[in-house]
Structure 1
Amino acid sequence: MTVAEYIADQFVKEGIKYVFGIPGGPSIPYMEAFRKAGIEFILTANEGSAGVMADVTGRLSGKPGICHATFGPGATNITTGVGGALLDRSPVIVLTSEMSDAMKERTTQMNINHQDLFRPVTKATYRLSVSNTGEVIEKALKECKGSYPGPVHIGLPADIATIETENLPLASYTPETEAHNNNYNAIARLLEDSRSPVIAAGLTAKRLNLGKELLDLLSTHKIPVVLTPMAKGLLPEDHECYAGVLFHSLSDYLEGLFENTDLIIGLGYDPVEFNYESWVSGIPVVHFDTKTVDMPASLTTEQYIGNPEEWFSVLKKINNASLVFNKSVIEGVRNEMWAVFNGFTNHFGPAAALKAIQEELPEDSILTADVGSHLHLIGQFWKTGQKGQLLMTNGWSGMGFGIPAALAAQLHSRNSTVACITGDGGFLMKCGDIITARNYKLPVIIIVFSDGELNLIKVKQSWKELSPYGTTLYSEDLFSSDTFLGVKVLRADSHETMKKALIQALSVNEPVIINAVIDPEDYKWLIVRR
């Protein structure tokens, strides 16, 4: 095999179906090897989208998502998506073309040190050679899936793709481990003594699909549960123990739940989303995770590091007979939040638009949400139920996530209804990938909350009593046509026209854009000041 053929062969054995990216000249042998191996190269509008699509593919499939870029500007562009895989914890391998050994240290067009570039945004970075190909590919495929999952970069020198190889040595790879110095007695004592604990379930629990285990625990131990945004869907929103989502819209109402709480149980809680000290004050924390995380000195904390089976075994130390489960407090918090939300649905703002979308999309839909003010409402009030999925970026929080995430979700689940809600700022960053949706016949529904501004920045300026500045995107309609890049654009400016647009979008097997022209003033009342 050539080096390129060997890499393609290893990807096929791993179950990889797609490589996302934009090629350069040195990419051609690799693309041809992927084609012959049955791996589809998905051409994106920009490299950042390729990184996001690899991230979401890794999340949904559990297999490494693969993305590719060429020298210099291609590599710098793709780092935005790669950084998302790092802080949103997704298994990704990023391939970039690099100069040959002879030119690596020379002054030449498009040449920068890719290892220096990718080191801060990956778990590891390697430069391939003919002799280390077997070792590097095996190591990268395993390392990206370790705890925490994340991206691994491989630089591909421009002159080695077609060199034939045989008997490539493999890596003596040792899985990531750490010594577990769990203070079991102290943890058991905190659990046994607690009368009013609250479980905070997070990104690690969601990634490990611990919904069933959590439901089993709650069937015998009635404990209130709050979720971090990326853990949305881990527990159905109508479950009696479900209280709400931290950090997102109206989450200050959860303070009523914490008034009598005597212990926070962090269940697969990843502080990359929301640091404990941002919402916990004076309450001890027992943190269950697969790896040690940095904790603030201001809090009384104990960490239990191990696998989820061990977590739930230790949690049996909770004295069920002594638990005080105040169901009315949970219901009160939820009802108050929903009453406020519904109070903003009598005109066409983000709440009314979101309500109409929830009413029309099938319950098993996959929804992707871009970064912006609208994400705060979606994170709190979107109902995933038993079947739906909500995909977002929160550890990385890069605008432009929504559209490429939806394309990746549709590729992964061809028969699912996939929709994206994005602000107009996020849309403008990634609207080129409307062409990607067309080219690959991906019938995603792209809903643009159009308000003409970067609203979240405007809201934060108002918190500082500053006038809006540098946040206006445009002054007239975002779309002055009923098509954009060959895709139909439907306008919605009321609850009724939004529902009508969604019904029409669902009736066709092609991508559709819905231009939801909303009143953004609701946001200043619905977003929690931090």
Structure 2
Amino acid sequence: MPFREVTMFEVKEVLRLWCAGVAKKQIAVRLGLDPKTVRRYVKSGLVAGITSAAALTDERLVVLMSALHANPGRSHGESWALCVKHHAFIQAKLKDRVRLSKVRRLLVRQGVSVPYATLHRYAIAELDFGRTAATMPVADCGPGEELQVDTGWMTLLEPDPSGKRRRIRAWIFTAVLSRYRFVYPCFAETTATAIEACEAAWVFYGGVFRTLLPDNTKVIVTLADALEPRINRTFLEYAQSRGFHIDPTRVRHPRDKARVERSVSSTRDDCFAGETLRDLDHSRTHAHHWCACEYGMRRHTSTLRMPREHFEAEERAALLPAPTMAYDMPLWCEPKVARDQHAQVARGLYSLPTRWVGKVLDARADTMTVRFYHGAEMVKTHPRQRPGGRSTDPNDFPAEKSAYARRDVAFLEQQATRHGTTIGHFAHALLEGPLPWTRMRRVYALIGLAKRYGDARVEAVCVTAFAAGMLDVRRLERMLQQAIPPAAPAKPLHILPLPRYLRASQQYALPLSTLTTTQGEDT
């Protein structure tokens, strides 16, 4: 008879029948055991002090079972002893992630020949080789607390009129507590479709979950990090407006969302496989029906409840209020301010002050406004323009440049009048007539002459030219060049003052009497 594990209840039944006076062979026939096994159980029961039915207590049965299952084991051979001798070497190599077969070859190089089977048994028994760490289930979240989201490719749509078939993706939302699922098909995985899918999910669930658990998709999580993940700025602003938090999982750690893992493959096979889907709207209608009427009304293997009924009973009332207005999805970008003091956002141009020329700013555009930021400082606000449009604020430009850009002829006349009354009249005469902005350069040249030759000279020449009806700036410049400049006032003579210590010349003459006496004596 082959070996069969006998349970505690069968051992207890053997002893109970024996204490009732049933023969050992009859006990073996009733329970389908070998008579030798019955005799061994009875003998062990006598040793444990079981002589009557009253003595069949749980404590004595535990002692009996321990004695019956005592296995002294067999002694290991020489190969096992070699493994024990090189325990530290094997442990170090396995810790360095060296394959066990490679460890055996390294031992052979050292002259230690160990069969791989023995080495494998030793590594399992002594070094926990091949055993995964024990896991502890995380406590369930509260109702309406967590919503996990995955995304993946689903299936192909039917050919369009041109014969082209497009493949669709799907955003898959799963409530962690009730396992109620919502699927939203789309063509591309972008931040815009992520926000669009979330908006559809809040309508489907009838409220907003407090925490969203994405799986580090780039359109939501810009930088995946276990401690400080960086969330996409557009999606983070959306989360703030709807009042939920984002808790992305770690990269390649499926246990972070183990309760709702493998949702992509199950949705693809159960919801979309074998279906005939005409277009994107048809696929969304089909997915909505599958979530509510098929998957939602199928008993879940973990909760043993229907997800839809479970959600309606416990989670719907705990959700945050559903949004009542459509979300105005913003566009964030980082434009550079060009030399013309304009930055481009969504193919529209917006002016900025001169000090930001050449710098990169943060721009946020919604349906109504465009805001520019430098760090936490808001630099400028403009009304949103259509692609190809332009929004220019004259105050962003220097006054002398903005007049030319705005074709402000009145400002030019004021500038000319500041240099002289006749110069202002001359500028006004230059700008008279149709299309005055075509003659603005002449006024700029006139103002330049006043700065070069002085207001008084230009004013005098303008009086002469204006009286003669001459309005040619080039000729006015030649008149200034050929005119005799006014004579400079004579400089006063510089008279040197008398030196303070000047003496008469006689004080420097030598006395002649002394010189004559000396010559006479020598003669």
Taking FRET efficiency 1/(1 + (r/R0)^6) of positions 245 and 397 (r between Cβ atoms, R0 = 35 Å, to 0.05) for each of 1, 2, which is largest? 1
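Which one of 1, 2 has FRET efficiency 1/(1 + (r/R0)^6) of positions 117 and 165 (r between Cβ atoms, R0 = 30 Å, to 0.05), as calculated from the coordinates, equal to 0.05? Walk me through the numbers before you get to the answer.
On the way: 1: 0.65; 2: 0.05.
That value comes from structure 2.
Thinking only about relative contact order in percent (Cα under 8 Å, 6 or more apart), which of 1, 2 has the largest value? Each step should come with its number before you reach the end.
Values: 1: 12; 2: 7.
The structure with the largest value is 1.
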FRET efficiency 1/(1 + (r/R0)^6) of positions 93 and 421 (r between Cβ atoms, R0 = 41 Å, to 0.05), calculated, reads 0.90; among 1, 2 the input was structure 1
Parent structure of the calculated result -0.82, -0.92, given that log10 I(q)/I(0) by the Debye sum over Cα atoms at q = 0.07, 0.08 Å⁻¹ is the read-out and 1, 2 the choices: 2
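We did not get these values from a lab; they are worked out from the coordinates using the rules stated. Small disclaimer: the values here were computed from a predicted structure and weren't measured. Cβ atoms are built from the backbone, for glycine too; each structure is taken alone.
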